[in-house]
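Novice: Input: structures, listed below.
Read-outs throughout are calculated quantities, based only on the coordinates presented, and are distinct from any laboratory measurement. This structure is a prediction, so every number in the text was calculated from the model and none was measured. Cβ atoms are built from the backbone, for glycine too; each structure is taken alone.
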Structure 1
Amino acid sequence: MAEFTGEDLSGSSFQRVDLTDAQFTDVDLSRARVRGADLVGAVMTGVDLTDARVDGEIANLTINGVDVAPLVEAELDRRHPERARMRPTDPAGFREAWDIVERLWDGTVERARGFAPEQLHESVNGEWSFIETLRHLSMATDAWIRRAVLGDPSPWHPFDLPWDEAPDTLDVPRDRTARPSLDEVLELRRDRMATVRTLVDGLTDESLAAHTEPVPGDSWPPSRSFEVRRCLLTVLNEEWHHRLFAERDLDVIEAGTTRDAT
């Protein structure tokens, strides 16, 4: 166990570091950037979170004695009335949710066509570019639908892009240097979205509640059984959030406030 006392570690970078049960006392974390971190069970007392921002999965988060997670969920549903439709419980609900996903993404893609090609490869604050976002969604469909549900052990396309913190041992493409055009990545995207459409159109109560057969290989998702419902909810979650991220970053690029190109 390492111990740091009175050390100046400002500007340090920690990647794939295990800080489980670490203790931070009288430390300066101002302007720290935390990405892809597991903070389950973390406890922070006597902290100053002024001007802080948290984006991620939030549940059972207590701030000054108040569980704020339900408040956040309610506010997000108020801001985006269709968000609640991304939590369907029956086949008809999943078909409606996918209708919404297709319609919203059609609008976002149409907006993106108004940008210069190089802007669609531009990163905002270190996040994925618009093209990379579409590539990641292709990977999500390949993983949770083509692999987990349909049983293809290697459904990948070279443009597929996993999350940045994915283990190097996974048998998944991860070429961050690729620069496909919008039309090239949309051709792949249309094919993958059509796969989901075919699946949801054929859903029954029985098939939705069914469990998949484990698919062999050191890939993603892991080789185990999943409820079909969970697989589809994962894809809906990815589609919903990443479209909002894409719209957010297009706003910044349109305003001309970033030049952080990848």
Structure 2
Amino acid sequence: MEFVEMGNMSGKTLMLLPGTCMNYQVNFKTIIDRLAGKYHLICVNYDGFDGTDVIFPDMITVTEKIEKYIQENHGGRIDGALGSSLGSSFVGQLIMRENIHIDHGIFGSPDLDQSSVFSAKLQAKLVTPLLTSFTKGEKKKNKTKQKMMKIFDMDEKSATEFVDCFSRFNPESIKNEYYTDLITYLKDDIYVEGTTAHFIYANKMGEKYKKRYLKYFRNPDIREFDMNHEQWIFGGPKYSEPVLKAIDEFMGN
């Protein structure tokens, strides 16, 4: 596990938790400088995605390591945690387990999928080879880049860095991350005194995701944006600026 602290060290603490098959450097590249100007950032790279040979074990083991870091380095409390996609699953677990306290849990357009063990194993078996095949050959790599540029309005450099993540990390880590995310459940109607769950809702994902947010958390603060999943991170200022403004509002900054 890698924890890197940077930014405005006198500002409110904000933990950044990347999504599937990502490190924080790529996942938050387009917005990290903006956030660092205001917040004391705690940037996380999970086991298997931290530049070491360690394999990603499972969501709960990694959650426990994050909790331990917050307990030992921040007195068991941080002002906010921002999760991108799968990173939001960690935000949910950290809030639900109540081993540490987060004032503002910010969920960055997550799907929060949950599956049975059988279904999750089948999905991981099918999806992992697909993800790791994105960069097998220049033709396929370029096709994937073009698709990412179209979906997220990425520039070519960002699309290249995004696609390269899928060849950088051990397929076993990718499989474990994908599989254990699906079987690590959130309870319904989560409520923790002093904690607010904020959701960046990308409405082009579909109404069913908004219903999930309302199911898992009591009275969540849901902000709706006309965009695709994670387009606020990868789609440039047109999408990121309104979301960054909302994040400042969430954090009371």
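Novice: Kindly point out which one of 1, 2 the value 1.3 was derived from, the read-out being distance in nm of label points 7 Å out along Cα→Cβ at positions 59 and 131.
Specialist: This figure was derived from 2.
Novice: In addition: Name the one structure among 1, 2 that helix-only ellipticity at 222 nm (-39500 (n - 2.57) for each DSSP H run of 4 or more, over all residues; to 500) of -12500 was derived from.
Specialist: Structure of origin is 1.
Novice: May I pose another question? One of 1, 2 was used to compute distance in nm of label points 7 Å out along Cα→Cβ at positions 3 and 211, and the result was 3.9. Which label is that?
Specialist: Answer by label: 2.
Novice: So Cα Rg over 2.2 N^0.38 Å, for residues 107-226 alone, computed for just one structure, reads 1.15; which one of 1, 2 is that?
Specialist: Only one of 1, 2 returns 1.15 for Cα Rg over 2.2 N^0.38 Å, for residues 107-226 alone, namely 1.
Novice: Work out the source of -1.31, -1.50 here, i.e. which of 1, 2 gives that when log10 I(q)/I(0) by the Debye sum over Cα atoms at q = 0.15, 0.17 Å⁻¹ is computed.
Specialist: 1
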